Each structure stands twice: as structure tokens, then as C-alpha cells.
1. If P(r) over Cα pairs in 10 Å bins from 0, in percent, for residues 95-222 alone computes to 10, 28, 31, 27, 3, which of 1, 2 did it come from?
2. Here P(r) over Cα pairs in 10 Å bins from 0, in percent was calculated and came to 6, 26, 36, 24, 7, 0; which of the structures 1, 2 was it taken from?
3. Rank structures 1, 2 by mean count of other Cβ atoms within 10 Å over residues 7-14 and report only the one at the top, that is, the highest.
4. Taking FRET efficiency 1/(1 + (r/R0)^6) of positions 39 and 231 (r between Cβ atoms, R0 = 35 Å, to 0.05) as the criterion, which structure among 1, 2 has the greatest value?
5. So log10 I(q)/I(0) by the Debye sum over Cα atoms at q = 0.17, 0.20 Å⁻¹, for residues 31-150 alone, computed for just one structure, reads -0.88, -1.20; which one of 1, 2 is that?
6. Of structures 1, 2, which gives 17 when relative contact order in percent (Cα under 8 Å, 6 or more apart) is computed from the coordinates?
7. Using distance in nm of label points 7 Å out along Cα→Cβ at positions 183 and 207 as the calculated read-out, with 4.6 as its value, let me know the right label among 1, 2.
8. Given a value of -6500 for helix-only ellipticity at 222 nm (-39500 (n - 2.57) for each DSSP H run of 4 or more, over all residues; to 500), calculated from one of 1, 2, which structure does it belong to?
Structure 1
């Protein structure tokens, strides 16, 4: 393998995107996004997607590469990320993988699963079943076959649907399929902010999103894709959908969004605490985090 690929990760709202832009002002970087929601076109406000100006300043890959109504899984992402990394390196620049979708990062750095390719027709049927029966019944089916897979997908409807699709089609849960060897070597820097400060930031960010276009964004997506596409199962979007359907008030949807994001963040802390491989943790914020990240980057890639 060639020189390690730098990976910047951490819990949601920990400042990954802004730190990546700051680093790109000092090193010849291009960002490879590792965010399972930013891949979808039209999902902008609720994902804190980098602005057009930011993407003009620093090239970003794997942002806006899929329609909201199409499946986009870890295999497709890893293969695209490997191509992007190779292309960036061919230009003599440094690919910086940035994002908090842990299963994307594990697929890239530890090896892709060898599960069969997705079947969108089967997945659509499972999505309809999920809407009808709820997640607990489907999670129980998966847990009966593989407690490990049930623990891995809990709280993530996209991963639950994919795991059940694999189980029902093959008779084997995803955990029974061994990964293939990784094609890149990763060096990971994990942002590790203090939880109380991060929680306050999450609360403020959710309110800002609701007040600055998230509801209109979801309404427009529903008008264009009335069958509730996969992308709208993402945190923030599914809560607004229930508000637009009249099931929740504005404040109920906002509070549900905040709680869902915080549950995700707690899972991310758990997943990232034991991150395998070449990994360093950065338990600082603001200017101290920038200095720590610059020191880490300089040790591996030289002075800017």
C-alpha cells in the first residue's frame, strides 16, 4: 500500500468540516466526504453540507452524487472513495477523508464486507414493512439471527433494511460475510470534544436548521419524491416529515430531532472509543484543536 490516507472523524457537530477547510488552507488537500447523507442531492440544510463557495475553495468528493430515491450503500461508497483517493494522489495532492459515518470508514480502512449487492426491489418492500410494522419488530427478526448485527444497526433504519435484505435473500446475516482486505492504509484523527459543550451545540444547530430552511427543504423533497425515499429516513428529515404530515407539532419535531442526533452522537462516542488501527484522539476544541491537528498533520505529511 502507498502512504497512509489521513482520515478526520469524530461525533456529529464536533467541527470536522470547518477543521478540514482550515487544514486545506495550509496543505494541498482535497476532501473525500464520508457522510452517508451528504451523498444525496437536495439534502443540504439538514446535513450542514459545505456551501458552494467552500467547495469552490476546496474540492470535495462524494457530495451530491446520488438521487434521494436511490439506494447508496457502503460498498458503493468505498469503491467511489478508493477511486477519488487515487485521482487526488495522481494530481500530486493529499486526499483527506472527512466524516462521521463509521461503517463507511470501517469499510474503507478495515475492508469491505462481502455481502451480496443490494436489491432495490427487496429493499423497497422492507421499507414499506418498516413503515407499517415499526422498527422493533424488524429488529427482533434480525436479532434472532444475529445479535451482533442487531446491535450494529440499532437506531439506523437504512442499515436495518439492508441487513434484513441480506438475511432474507441469502439466509445468512451480514456478520457471516467476512470482509475483503482494505486497499488503502488509513491514519485517523478523531475529534473528541467534551460532551456537555457538544450537546449545547447540537441543540443550537437543530434550532438554526429548523429556522433556516429545513422544513421547506423537506417539503420540496416530498413533493418531488412522494413515496418517502431512503434519504428522508435520515435524522432530522424523518422528524420534519412527521411534522409536515401533522403527526407532530413544530416543537415536537424539533425536540425529536435533537434527541435523535444526541443518541447518534452517544453511539459514535462508543464506536470511536475503540477505533482500530493508526488512530490519535484530539480532546480539544477551537484554536487548540487546530494546533493539535496541524501538529498531527505535519508529523505525517511534512510542513505545509
Structure 2
């Protein structure tokens, strides 16, 4: 699966950084985490269709995280969307959504389901679940965690030896559906091995470092944590409900994650190396996000060095 950073700035956008939004591409779906102003244009640049977005998860109701929603919804309507859209956010999301739907004149031919959530599991499907936990910000902020459920390993070479060609049949067998090859029916158990660990990705939203996010992110393959300020601005970060690069790194270290990506950068930092270097002193596997940067995320077993 892939994570694309559509916007990596904090409250004020810059020439190089758009307002906050992250796209998670999983098989057959796209999730958006936050939807700041200009997100739909960033999606066009990234080659991600709004039609494929099935769910939007909002961390909190500050404008730089939500003001792209009205345009996104209208664009979906202009493109002829018919499939329902799920919108998740903290208490107050429904009122904000209803206000947004009064902006301008337009009509929609698809349903939008607004879900006000607090903590715990908010979505559970056969393949994955999404949960959230309270962060520590100036308003209610929800951190999110996407967790792929354990699935058996697909034994590719064995499948090919049985006469299968790479393609849709691989996916069917992996989902437990028998496949016919010539006169023979291949059963899923013939090409499936032991269960593998699923991918885990966490996103902090805007927050101070806190134990609830450490707990939510425990053992994640990827933690995306805000880093509005450099290490020397700890007092400023605390005053505004944000984190420094060093504080984000400590969260990653304490949660024992594999990788840390810093985002939500103040426009005062023209050189992101300042933040990256401060974080790497504490957690070496740190990278500062750039707009339109895409990462492929895979699960790694605890004993795996990769």
C-alpha cells in the first residue's frame, strides 16, 4: 500500500507546502486523512482520482485540516460519483459539514454519511480496521491508526508451479476463493502459508506528545507525526498545542515504530534539514515529508531485519 503526502504545511501554506492532507492507497480504495484547502488539486498532481476516495478521516476542526472538503465533495459530484462517501471526525463534525454544504449552489447524486467519533475502533472490514485515540491539542484532536489484519502468506512460486499466471486469480486465492485452471480447481490452502503480520500506519494530527499516541502507534510500520517546531521552540510548541521534531522523535522511539515521517511544518523552516537532524539524534529512521512524496509501506515481522 502507498502513502502520499498531499500537503505538509501547518496553518499557513507556502510555495512548496500545501495545507495538510494525506492519501492512503489500499487495494480498491483511497482514504484521506485531513483535507486542507487545495487538496483536490494536489490529488490531480499526484494522479489520485477523487472518485476512488471512500473515506475521509478528519483529525480536528481547524480550517487548515478541513477547508478542502467542500471543493472535494463538489468535484466528486461534477465527476458523476454515485458511490457513498464516509466522513469521520470528532464531535462537531456534523455541524461543520452541514455549514459546508450551504456554500454555493450544487447538487449531489451520492450519499454522504457523517460519523462523529471519539475513541476506539471506528471502521472494521474483513481486511483492515481503523481506530483512533485522543491527542493533546488546543481543540479535540483524534490520532488515527490503520491496521491491516493478519492474512496468510501467498506462496507465489507454488501458485505458478500449479499453472496459475500472476493476476486476478492470485488475489482470489489470497481472499480464500477457489480458482479453476483447466480441468482442475485449485483450493486456497494449496497456495497459502502461515499468517503474516499486517501493515500498521498511524497519523497524529495536531498534538503535543502524549501517551495515548504512543499506545496507538505501538509497533507501527510508519508513524506520521506533526513537527510544527524545531527542538529549540519547545515552549512555543507547548503553548500552541504542537510538537517539536525532537518530541515527535521521542514518541516514535517510545512506541518502537519502524519509521517516522515528520509533517505539518511551520513556514518559518525553509530548510527542513534542521528538523530532520534534530529528530534523527533521537530516532534515526526519520524523514521530513515533502508535498507529493509517496512511500510504499510493507509489514515486517518482528524477527525480520528489513
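1. Working: 1: 10, 28, 31, 27, 3; 2: 11, 26, 21, 21, 15, 5, 0.
The structure behind it is 1.
2. Numbers: 1: 6, 26, 36, 24, 7, 0; 2: 6, 26, 32, 21, 11, 3, 0, 0.
It was calculated from structure 1.
3. Values: 1: 24.4; 2: 21.1.
Looking at the calculated values, the largest one is 1.
4. Details: 1: 1.00; 2: 0.75.
Result for FRET efficiency 1/(1 + (r/R0)^6) of positions 39 and 231 (r between Cβ atoms, R0 = 35 Å, to 0.05) over 1, 2: largest is 1.
5. Working: 1: -1.00, -1.24; 2: -0.88, -1.20.
Comparing all candidates, it corresponds to 2.
6. Numbers: 1: 26; 2: 17.
Answer by label: 2.
7. Details: 1: 4.6; 2: 6.0.
Computing distance in nm of label points 7 Å out along Cα→Cβ at positions 183 and 207 on every structure in 1, 2 gives 4.6 only for 1.
8. Numbers: 1: -17000; 2: -6500.
Going label by label, the one that fits is 2.
Each value in this text was obtained by applying a stated rule to the coordinates, not by laboratory testing. Quick caveat: nothing in here was measured; it's all calculated off a predicted structure. Cβ atoms are built from the backbone, for glycine too; each structure is taken alone.
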